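These notes open a run of structures that come right after.
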Structure 1
Amino acid sequence: MLDSSWSSDDILSQLGRVVIVTGPPSGLREETARVPAHKDALIVDPFIAVP
């Protein structure tokens, strides 16, 4: 039987990729964006205002 467990360490670099985070602001939303951000993805979040 295959071991289906994995962690964020298994995710390769996301450099050059764009992740669009949708849905209502919550802790889950932040966690969803955290992993690809730590793997060098560009995060687009419409709830974050950039001056």
Structure 2
Amino acid sequence: MNGIDNYYQEISCRDYPFMNPQIEDASWGARLMIVIDPFGNKIMFNESTDR
């Protein structure tokens, strides 16, 4: 995925209490964002930082 930080900003300002977006830098060279859907499933988006 490209633009993970922009997507994080976009969904963070929405009023979805279940989503709880979290973003972090992984040790293997990726930026990760984890969200929780309405059914409790975790969905992970990642963007390579090796550019």
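Where a number appears in this text, it was derived from the coordinates with a stated rule and is not lab data. The shown structure was predicted, so the numbers you read here are calculated from the model rather than taken from an experiment. Cβ atoms are built from the backbone, for glycine too; each structure is taken alone.
Odds and ends about this structure:
- Structure (1, 2) behind the derived value 1.8 of distance in nm of label points 7 Å out along Cα→Cβ at positions 18 and 42: 2
- For 108 (volume of the Cα convex hull per residue in Å³, calculated) the corresponding structure among 1, 2: 1
- Identity of the structure behind 6.4 (criterion: mean count of other Cβ atoms within 10 Å over residues 2-9, calculated), options 1, 2: 1
- Set 1, 2, criterion relative contact order in percent (Cα under 8 Å, 6 or more apart): the highest-scoring structure is 1.
- Read-out helix-only ellipticity at 222 nm (-39500 (n - 2.57) for each DSSP H run of 4 or more, over all residues; to 500), computed value -7500, structure in 1, 2: 1
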